Structures are given as structure tokens and as C-alpha cells.
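Read-outs throughout are calculated quantities, based only on the coordinates presented, and are distinct from any laboratory measurement. Predicted model, so just to flag it, every value in this text is computed and none were measured. Cβ atoms are built from the backbone, for glycine too; each structure is taken alone.
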Structure P
Amino acid sequence: MNRSITTSIAAVALTVATPILLAGCTSKAGAEGAIEVTSTESACDLASTETQTGEVDFSVVNNGTKVTEFYVYGDNNRVLGEVENIGPGVTGNLTVEIVDPGTYTVACKPGMVGTGIRQELTVSGEAMEKSQDPEDVNAAKVAYLDYVGNQLNTLVAQTQTFVTNIKSGNLDAARDQFGLVRTPYERIEPVAESFADLDPAIDMRWDDTEDGSLAFTGFHRLERYLWPPQASDIGDDPGQVAPADAAHANASDTKAAIDPIADELLANVTRLKDEVSKADFEFETRSFVSGPQALIDEVAATKVDGEEDRYSHADLYDFAANVDGSETAIATMQPIISAKSPELMDKITAQFAEVRDAVNQFQRGDGYVSYTEVSAEARKDLSNKIDALSASLSQVPGIVLQQ
């Protein structure tokens, strides 16, 4: 789609009206005065495609049958605001501060896959000054981005070894490394997801290919090559390999096809590191303060059912990495949270320990057991603990940004 985006978006605020994993969710009222967005499997309808500079509210109702997401894009397809995990019948609210007039792009992603159904949003009015964030929050964000930089250095180094092993035919070593090589990426996903083109190129699943109409690249394409789908793996249930996915693997996963995919992965993670290292890289403050919950919700939405690493079943590495990243981000904000709500900070600390214990019971040596060894009862227990932690983390943005 042709886009003309000449401006930037400042602070982003987002909430989902009802937790996705609760049964019997009902639609909630959106923000007063918001642009109403209706998402279905085939449409992303905006009540108005025109607005003014300043704070712009969106109320996104999911009238489809699949979980959906809503995104606001800026220059170079950068993700500047998003609300995820909007279940059927549920409304998600998003606020963006648009400081410059211009043409923006928004998108609904039914099923949370693919490039989404996109619309243009015209913003008129005078250019405005960006709101200033509290100094203590900016200091916490700087500390967090130092952590992100170190994780990206590790990611590039480990990916280099991983790619070398695949291309040289040392596939057992690559299999042993798979869970670990992805760990730095999973820890810093909120930052990686700022890049709408780069993130899926690195971390897309088969579901994101729209049944093979888009190129399947990144870690999970290489995962499929390392663990070719077996007949017992194929089916339509969560965590299984779709029949079309298995057919594509059978036809396409040759060494000649995989070597360029491996090279592309290394190039993309290197580019990600370079982009984040640029002096003008800006990680939106609202994305930072909501990042801890976003990481935990990644587990709840796409990992508890075994959908993420469906070929290798290395899902527990991802769980642990998401918890690592979330807990680290909270640690940078801990003095702010403790000063304003010590009870909330104590609760979050205890809940992180509970989630960590639930994951670590499956640790074996330096790694984790196959997710196929985790019983339905244990998955449910982990899901319940994740939901409770997510609910507490949802309070963090309001507490931290409170003046």
C-alpha cells in the first residue's frame, strides 16, 4: 500500500478493556470521544478517517471471531502505538499523541497474523510540542535501553554461530542452540516490535504467511528445517503444524533454499541492532512502560498453547526469556513504582517469583524439557499465574506516568 507519512507520534497509551483469556468476555464501552474502529476478519472500519493534532483516542471493537490487534504506524513503517490481544466481543482502547499533521496508517490484524487490513488516517491542525516525560521515567528508559543494547549484541553473536552451524551442516549443534539463540530476542520484543517490517522477518510464524502467500523467513523457518514436521505433528489444533505448513515444508525445506534464509536472518538481526544503536532511535515511553505487560501477554496469547515453537517444542525457553525481559524492565522502574504504590510493587515481585517457579520446575541442566512433557494441568497453572501477573502489570503505566 502506498503511504505518505511525514510526521511523528509521541506518547502512546493502550489498554484492553477485558482480559483476553477470561471466558465469556463481553464488549466494554470505549473511550468517550474516541474514533470507533470495528475489526472483523475482512474489515477494519474507522468511524472517521480524519482527526486533529493532539491526543487521539481509538476504541477498537472486535466483531470478528478471531483475536485481533490494532496498530498505528509512523515513518518507515515504524510501529508507534498498538493494542494487542482483543478477543471477540471485546473492546481495546488506544491513545496516541499526534504532534504533527500528515497522513498516517492504521491497521487491524485479525488472528494477530499477516500485514493486517490497513487504512489511512488524515491528521490536520497545527504542529505541537511533544509532551515531556517525567525525568525519572526517562532515566529508567535509558537504563532499559542499555540492557536492550547488550541483548542485541548477544543476539547477533549467537545468531552468527547458529547460521554457521546450519550452513555447514552441523544440524545437531544448531538444534541444541535453537532455544538459547532466540532468548535475547524474546527478552526485548517490545523494542523489536517497533519495526513493523523487521520483526516479522525475524520472528514470523507460518500463520503470518497467510497460508504461504507471503515468504516464510526467520527463526521459525529455520526451526522447521531442523525439525521437519512428522505425521503425528500435523493437524489444526493449537500447537500443531497446519497441513499447508507441512506440505510447504516437504516441498521447500531444502539446503539450497535454507542457506539464503539463514543469511537473511543474520542480516536482519544485525540491522535490528544497528537501528536501535542509532543516535536518533526513539523508543516511545508508553511502549516502554507497557512493555512488561506486553511481554507477559506474549506468553498468554501465543505461547501457552505451544504455538510459538511448534516444530521443536522449545517453548519454555521463550517463556523464561519473556519473563526475564519483563522483570528487567520493571526493575528499572521499581523505585518509581515503590515510591507511589509500594503494595503494587510487592505484589508484582511476589507474582514474578510464582511465575518463575512455575517455569523453572521444568528446567533441566542449562535448558528446559520439551513442552510436550508439560501436562495440561501444569499449562493451566502457568496460564493462571501469567494472567494474575498481567493484571498487576496493567497498572504500571498509570502509576509510573502519574504526575
Structure Q
Amino acid sequence: MALFFSPLTSALLFLTLSLALYCSIDPFHHCAISDFPNFIAHEVVSPRPDQVPWERDSQNSLQGSKILFQDQVQGPESVAFDPLGRGPYTGVADGRVLFWNGENWTNFAYTSSNRTEICDPKPSALSYLRNEHICGRPLGLRFDKRTGDLYIADAYMGLLKVGPEGGLATPLVTEAEGVPLGFTNDLDIDDDGTVYFTDSSISYQRRNFLQLVFSGDNTGRVLKYDPIAKKAAVLVSDVQFPNGVSISKDGSFFVFCEGDIGSLRRYWLKGEKAGTSDVFAMLPGHPDNVRTNKDGEFWVALHCRRNYYSYIMARNPKLRMFILRLPITARIHYMFQIGMKPHGLVVKYSPEGKLVKVLEDSEGKVVRSVSEVEEKDGKLWLGSVLMNFVAVYDL
């Protein structure tokens, strides 16, 4: 028996089949994963947004931040001060570490010796993505208070160190247990010189960070560098986008950010639980760096708050694969991921893991994105891998 469809049904069927064929072939390479033939979407087990209650900052306090160094720095993710209190120092998108001497920015250090014209100034931090693996991309910065040496987590060059006078940084480690570092992200230094750091993925480099976010890749690692043995060892493996890391004030543990899940995880260094980890806090958003203040509290920078779109995509990898194959750019997918608009958000936790402070710019008017929060002398210094300035908020 022949089947007959109405003109409308026939048109809808034709459009559906055409869309399915287009997405399977992607002839114009418009989809977000067209250049990643081995892309796999992993499930991310994260709580629903309503399961992580938190008190909103109705005053949008971060809108009162001062904008410093507009267009003088591109993508200043990490902000650090040396043992003498000088600075700030920050790593920027063209591969340099800059130092503010009180009057202007000066070149302090480099992570790559390949300083050619491809590393010259560009209009935005994202403009450097294509050549980051050549010019270097310094992310986490920490000073060793004993020696004045600056330790650098470079996304491509691994873990490096440079002396108090600056210059070309010396690589310390580029692999751990036979596996190369793929996306070195952040670090902290213990009192004995041991360095704890994160490798966000061994599958995706930082220049493909959007695909890393979309995939839920679980090849991230948390590592320890022994300065005496001059080797790195893996402490925690199979982590979905590990990012910031910071040691507690008493040195009994450190916390690290699980970016995809949206949590702070605690790794015990001392006591009966030494060598084990547990959840320190579930965050109201997806984190970047974390920093410990003088009181032992933890400031966490969040790229965006939780939303139901990212939750549904996280829990349904097959649906996510289908959506990612549509002719939609990676940037648009990312906008959906963050709730369609920039949202500056930082939170503070007590040494016991209790949420004690929330600061927002929910409209993204002044502070559109935050990668790190460094507290110094009653001020919060806010860096961002995406912004072209440093924001300062008076506590």
C-alpha cells in the first residue's frame, strides 16, 4: 500500500533528512568539532543548579571594581606579587610575563625562546590562540618565598622556573610517568619547595580549550614535582578539567578545581588521610583558579554560574554530540554553555569549606570574566584569560 504525505509533512521530512545528511557530512566545516575526527563526548556527573544553593550578590558588587591597565595587558590570567611585595606580575597572551614597576609594565620573563613576529601585539587575547604553542602561554604564577624564584605553569612548555632577575625561564618538567604534559595550568609551592600543579588534559591543548570543555574529557591530572629528584609524579588521574590549585594555610592539604564538575576537591598531605582526596565544596559555577588568603580562606574565580543548559548537556553526551554536529560555531556553543552572557563571579570559602562570600557582576558590565582572585592589602586583584585589563576590588 502506497504511503501519501501532505505537502507540509513532506517538506518537514525533506528538511529533517537534509539536516541529518548535512550534519553527517559537514561539507563546509561549520560545526564546532569538524577538526576533531576522534572527538568523544563524556558524561559529566554534576549536580543540578538548584542542588547547589548559594546567596546571590544583589548589589552586583564587582561592578564597583576599578579597571586598571586597559589595553596594556591581554589575557592576564594569573596575578602575583613577589616576596618583597612588588608587582603585580602577570602572564599575558603573547607568551611574556610582565612586571608592573609602579610606573609602567616591563618585560620580566619568557617561557619560549621563539620570540618572532608571530608573537607581536594582536587585537585580543584570543587572537594569539593559533600560535600559542610557539610563543608560549604562561598561566599560573607563584613565587617561592624562600628564594624569590618565580614558578610558571605554561600551557605548552610545562612547569618552568625563572630567577628573581627574570629572563628566559628554565623548564623543570615536561612529562610525568612517561606521559607528556598536555595543558599545564596552575601550581602552588609547599614550604619545602615541592610544587603541586595541574595538567588539564593530555588529549587537548589550551588552544582547543572549547573542545575540551565540550567533550568532558577525563584525562586531566594533578601532579607533584620533587625539586630534589627533579621528577613529577601523578597524585590524581582521570580528572575532568583540573585547573587551579592552592595549599591550605597550615599545609595539611591543598585544594584543586574540577572545572567540568564545578567543585573544589581537597587532597590531604598530612594526617591519617594523607594521599587521599575528597570533595571540599560544590561550587555555584565552573571554576578557574583558586588562591589562599592570609587567613587561610580560599578565593575561587568562576567563569560562569551553573545553568540548566550546561547541566543537561553534561549529563547527556549523545545529545551533546548531536548538538555539536550542527552547523553552529564553537563560540556560539560556548555562549550557550555560560548562559548566553558574561557573568563575573568570585566566591570565598572558609578553611573548613563553608561558603562565606559571593561577589558578582551578573550583567558583565565591568568584570565580564574572572580567572583568578589574588587578595592583597584589603584589595582583590582580578585577572582574566579573556580580558584586556586587570580589575581591582576594594574589600
Structure R
Amino acid sequence: MRKERLIAPVLAVLALAWAVAQTVAGLLFERELARAVEDLQARGELSIRRSDVERGWLASHGVLHLSPLFGDAWHVDVVYRARHGVLGTRLDGTLTPHMAPAGETLFGAVEASPPRWEARYHVLSGTFDGALALSPLVFHQQGRTLSLQGTRIAFQGGFGDWRLRARLPSLRLDDGEAQLQAGPVTLESRYAYTEGAYHFTQQDLLKVEGLRWRSPDLVLEADEIRLHSKTLLDERELRIRSELTLGEVRSADQVLLTGGVTAELSRIDADALRELLDGLRREAARGSADTTGREVLADLAPSLRGLLADSPRLDLLEADLDSPMLGLALEGEGTLIFDARDLAALDPLALDSPAERAEWRTRLDGDFLWHRVPPVMALWLGLPLDTRELQIDVVRGEVRLNGRPLPPVLERLL
């Protein structure tokens, strides 16, 4: 009898524990979803809002609306449904991109229903993982046709660290008699950050394993193109380092170009960048239809100038390009620095004026060294044929080659 009397209390305790765990799982999911939305907004690139939200004990649902921070060129509706469990939450839903101003649905003319996605939230680790698969798509616009074959996107991560991998087996763009084919194309991305994206690091690797361009005048083929970039925002500055690696780019069965280039942009003032992003978010939240783009830029002009306060620097760390077809090679390195003195004299809103652009050019100083200059290039630049190194100097915007003024043909181009 005593054992039988214990059954009901034990069952009650177990039911209560399950109910509490279920409730906690739902609350944790909602917290992490809200944090993920805030993380995306903190980058200053997207406007995100939620609608039709219903938070339940066993299930919840809603719609995420993603759009550019400014403008209405596109927006994406992400419908989600969440089924909460003690150890995790299963999510699924649909993704529907729209193009403005007509608001037409991209997938409406291609698929009977928008593409579906699935994900899972793990309570113990506080992380998400999920995937989105797209059926073959064909877009038509102004005589052009873009065909995408079976894109798949997978993501995983949680607060402070997200990873994404996208794969596109084939892409084809037809524009009249010209045609571009690429694929497979893969993108691997990792984004790590602190709260509010005050500091962050983003690494991206884009690989195009095959590329072909055909037109009546030109046929180009490339076996592999890789672009690796790393963006870092720390206490002091924003730095962006990129490395482009080319396989063999061929034309008429000859190697037109091969090699690679590595460059880094640094000394973009971090505090000014954060102020600029905060200002952009305030302007977007205000959403006044009476405010013009020029008025917004005028309000943000001090932050735009502040980006240059530490004299931004562009380093060409390595250039190693070779063209057997043309008999030319480029091997060298160089630096270009912006003079940040008296920034108040610069007007970012007047860059459409030739005089203002000339004023900005006078702030540029730097040099580039080209090793093993081909004789034909020396001849074209008006230098002695035995020139083996080319020193390109930039002094207050004026360019000199081995101490000589630019040839008139190049001066006109600049």
C-alpha cells in the first residue's frame, strides 16, 4: 500500500519537472532567437523586425522580416514554427524573398511554394544548426536570364560565433550573345563577435572551381578562383585583408593570366565606425519619408570624416601575376596612405565636384615597387629598355615613375 501511495506523488513530481523543463526550453529558445536578431542588427547592414509572434508552451511561431537598412530594393520574409522539447527545439518554415517596388515574389513563378528550411536549437549548448535547400531557379529580367542549380546553405552556431557554408553547383547568366557560366561555387564564412558587435572578426573563403565567359569577341576559361578575406574590428581600427588566387585563366588555348594578389586596408578608425553605424540605425529607425539621402549624409558627415582620422593605409602586400600569352609579369609590393591632417577642410558631400576630388587626391602618398619589369613595358612607359625595377611614387596625389612624370597617355587616364 505504501508503494502505491508513492506512485502518484512521484508521477506528479516528474510531470512538474517535465513542465518546468519544457517551459525553460521555450524561454531559452526565445532568448537566443532575440539575441540572434540583435546580433544581425548590430552589424548595421540589415533592418529586422518580427510579426505574428505567438509564444507557446509546446510550440511557438512568427515571421522575421529582413531588409536593407536603407532603401526597399528587396526584403525577405522568414516564417518559422518551433516545437519545443526538453533538450531542444525543432524549427522549420519557409523563406520568401521579394523585390521592390512591385513586391513580386522571386519564387512565385518558379515553384509552387517558397523553399523550406529546417533547424534545431540545442538547449544545453545554446546553439543552432540548420539548412536551406533551393530547387533549380531561373530568373528573367530585361532580356537577361540567370539560372541557378540546386543551392544549399547550412549554418550553425550561437551567441558570439556563427558559421555558414553555401554551395551552388552551377550558375549561368545569358545576356544576348554573351554567356557566363560558373560552378561549382562554395562560400565558407565564420563570424565571431562580442556583444553588440563592438569587436568582431569575419573570415570568408569564396571558391569558384570553374568559370567560362563567351561572347562574339572573347572566350575566357578559368579552372579555379579563390578569394579569402578577413575583416577585423578591434578597439582601435577596422582592418580588411584579402587574398585573390587565380588558377589558369585561358584564352585561345593559351594561358592569359595566373598568380595572385594580397592586399590589406587598415587604420579605419574604430570609434568613428561605431558612431557611423549607430547613426545609420537611428536614421533607419526614424524612417522619415521627408528626409533625403543628402540630409542623412550631412548628419553623418562628421563620422565619415572621422573614419579617416588615423590616416588609412592600403598595403599591396604581394602581387605575383604572370601572363605567358602577353609575355608580361607583375611582381611587387607597395603602400598608399591618406593624409588625415585638417579633415574639416574635406566635404564628403561634394565628391561629385572635380575640385573636391582633386583635393582628396592631394591627400594620397605612397610608393610601389615593380620587380623585373618586362622591356616592352619599359618602352611603353618611356623608360630605358634596361630598366629592371620600376619605382612608382605618389606624392600629394602626383604620380612619378622612377622619378619621371607620367607619360601624357597615362596622365589623361588619371
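Here are the numbers for the structure shown:
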quantity: Parent structure of the calculated result 20.6, 60, given that Rg and Dmax of the Cα atoms in Å is the read-out and P, Q, R the choices; calculated: P
quantity: Ranking P, Q, R by FRET efficiency 1/(1 + (r/R0)^6) of positions 66 and 362 (r between Cβ atoms, R0 = 30 Å, to 0.05), the structure that comes out highest; calculated: Q
quantity: Answer label among P, Q, R for the case where helix-only ellipticity at 222 nm (-39500 (n - 2.57) for each DSSP H run of 4 or more, over all residues; to 500), calculated from the coordinates, equals -15000; calculated: P
quantity: Structure with the greatest value (metric relative contact order in percent (Cα under 8 Å, 6 or more apart), set P, Q, R); calculated: Q
